[in-house]
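Several structures are given next for inspection.
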Structure I
Amino acid sequence: MTNHQKRLSVPKSWPVERKTNTFTVKAGAGPHGEAGVPLIIILRDVLGYVDTKKEGRYALNQGTILVNGDAVTDERRPIGMFDILAFTEREEYYRVFPDEGGRLALEAISADAADSRLGKVVNKTQVDGGDFQLTLHDGTNVRVEDGSEYSTKDSLVIDNESKEIVAHFVYEEGALVTAVDGQHAGEIGTIDEIQVTLGSGNNTVSVSQDDGGFETIEPYVVVIDENFTGGDDE
């Protein structure tokens, strides 16, 4: 398989210019599937911390660039929604957050806010021994003894050091959500109504905002907490 990726065919979530050059870096295997953005693109094209892949590899080999609390050395490591990037030497911390048009953007946060990350539950299964496995949107698996309080479409906050659940947000009417795809990507509001669609179609969610609101389909919303929207004020 080729190690190159044409810019014109990259996922719409990638924050890259599509008509400047023919090729860009192809994401490696890892979380977030095809939507994951190679870390080198974040370092080079978004933040401008390096100019070349060689410089990027050198920077990563210093062990001071963390993704979700872990040092990363692979420049092709996929970065996606709600990941936490920490640059310890610079004392800079960012959360990957959906922006207008579904493109991923970096939101500056405090050091304390970088200690944990948000994940949407996309699957729940019972495993051997009676425990339950919760699978998050990025492929992370979290094991819990009692799965009765957790449902798909809920959101969890995972501590980056212990990898344990530190908060749980239920998907329900009245919950604070952000749209992560579609024409309202990046917008934040409160679920006003969940409209169940008969058959195989997606349920529709009505979201209210101070200045109005919008409707979108259920897969496009993620439950968040107000602490995940305040940037450096957290």
Structure II
Amino acid sequence: MKEIQVIAFDADDTLWENEPYFREAENKFCSLLEDYLPHHTVNQELFKTEIQNLPLYGYGIKGFMLSMIETILKVTENTGHVRLVEQSLMIGKEMLSKPIMLLEGVEEVLKELNGSYRMVMATKGDLMDQERKLIQSGLEKHFHHIEIMSDKKVNDYRKLLRHLDCAPENFLMVGNSLKSDVLPVLELGGYAVHIPYHITWIHEEISHSIEHPNFHQLENIKQIISILKN
């Protein structure tokens, strides 16, 4: 992969932990409404509301908080006590104050690659929250450019490449989501590395395997060093 000039890294569940916090919050929220519906049914309603709201709120904790409130109204048929809304807001605020836990090997890999490649963090989500996590992570110094995207589809990556003045064949995207970090980049003609995380949001899952010469699947981020030498 000697043609690679720019390496972009996803953030959540690629550089640091994220999805476990959402799972914890979902469990707390479903417990709030257990007098109305079973846990799994509330979870299904919450997920349905989140997906419906993505075009309005985008990805991130704040959109999740609004979806929790809307789910309360649906599940309780507008009869739920305002205390449920207050508790949901507390769940969201707890998420916004969670510590940043770097994944194993992240810092040493970024340090080794920095200087040999143009390094980019390309993630989606809420602007303020992602900026907060980046600053608290201590990783900001490793990146030449930070891109916090509203979504990660082909056109979003095309805009990013244009901004970076980078041809697709010189671009490598590293992330934990096949749907967001791999497929759009391969479609553009770039390279993609998938590093699975042990928990994946169902919205980011795909039902088919990927066979592509520009695609690599690794067990951990440290293995990037060896494939870049090939």
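Laboratory data are not the source of any read-out in this text; all were calculated from the coordinates shown. Being a predicted model, the structure only gives us computed values, none of them experimental. Cβ atoms are built from the backbone, for glycine too; each structure is taken alone.
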Value 12.2 of mean count of other Cβ atoms within 10 Å over residues 121-128 was derived from the coordinates of, among I, II, structure I
Tell me which of I, II gives -14000 when you compute helix-only ellipticity at 222 nm (-39500 (n - 2.57) for each DSSP H run of 4 or more, over all residues; to 500). II
Kindly point out which one of I, II the value 27 was derived from, the read-out being relative contact order in percent (Cα under 8 Å, 6 or more apart). II
Assign the value 21.8, calculated as mean count of other Cβ atoms within 10 Å over residues 33-40, to the correct structure from I, II. I
